Structure I
Amino acid sequence: MSETNQITFDTTVQSEGKFKFVAIPFSPREVWGAKPRFSVSGTINKIPVRGTLGALGQDYFLRLSVAWLRDSGIVPGDTVTVNLSLEGFH
């Protein structure tokens, strides 16, 4: 991963119904520029993760699948360290 494109932050895994996610505490548009979608890869607690950021108004989030959560052992309410990069950005 490119050092200039990497963002690291601590956050809490959140849950709303069956929807599990981590909130993105920065504006992807400001960091990576305006894009139709933000496909990201990186790690959560050093466990590989990939996905496309979702948006609700001006707020962005990374949805976590049931399978990823099961395999990682991470549960909603856990505080995690997230390291993300925009895919295809070098």
Structure II
Amino acid sequence: MKRKYEGIIVLNTQGKEDGVDEMISGISKKMEGEGATLEQIDKVGKKEFAYNARHLSHGYYVNIQFDAEPANLPKIRDFLKRDEDVHLQYFQKK
């Protein structure tokens, strides 16, 4: 049974500010490939970090709401962790 999730993904856009839409599209396709049904994607925008994490001063925040099987969530987290465009990710049940 699918559950509703909400997540925030912080993209590493350093040197790629023009490619945000392509990054989001690629992540969306990968999530759908793992069985997620995307409901809403909100581009929150570029924000400065409080401290310079991993030599990054800012990131592009994206809020994603989706349905997925609980067993598929670790797969989604794993491929996002390996994606060089994703700086941080956090998901919670809605």
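Can you spot which of I, II the value 1.1 was calculated from, given it is distance in nm of label points 7 Å out along Cα→Cβ at positions 29 and 53?
Of the structures listed, the value fits I.
Assuming 1.5 is distance in nm of label points 7 Å out along Cα→Cβ at positions 21 and 37 as calculated from a single structure, say which of I, II it is.
This value belongs to structure I.
Taking 45 as the value of relative contact order in percent (Cα under 8 Å, 6 or more apart) derived from one of the structures shown (I, II), identify that structure.
For relative contact order in percent (Cα under 8 Å, 6 or more apart), the value 45 is produced by structure I.
Looking at structures I, II, which one was helix-only ellipticity at 222 nm (-39500 (n - 2.57) for each DSSP H run of 4 or more, over all residues; to 500) calculated from, given that it came out as -8000?
This figure was derived from II.
Quick check for you: by distance in nm of label points 7 Å out along Cα→Cβ at positions 5 and 77, which of I, II is greatest?
I
Where a number appears in this text, it was derived from the coordinates with a stated rule and is not lab data. Because the structure is a prediction, the values reported are computed rather than measured. Cβ atoms are built from the backbone, for glycine too; each structure is taken alone.
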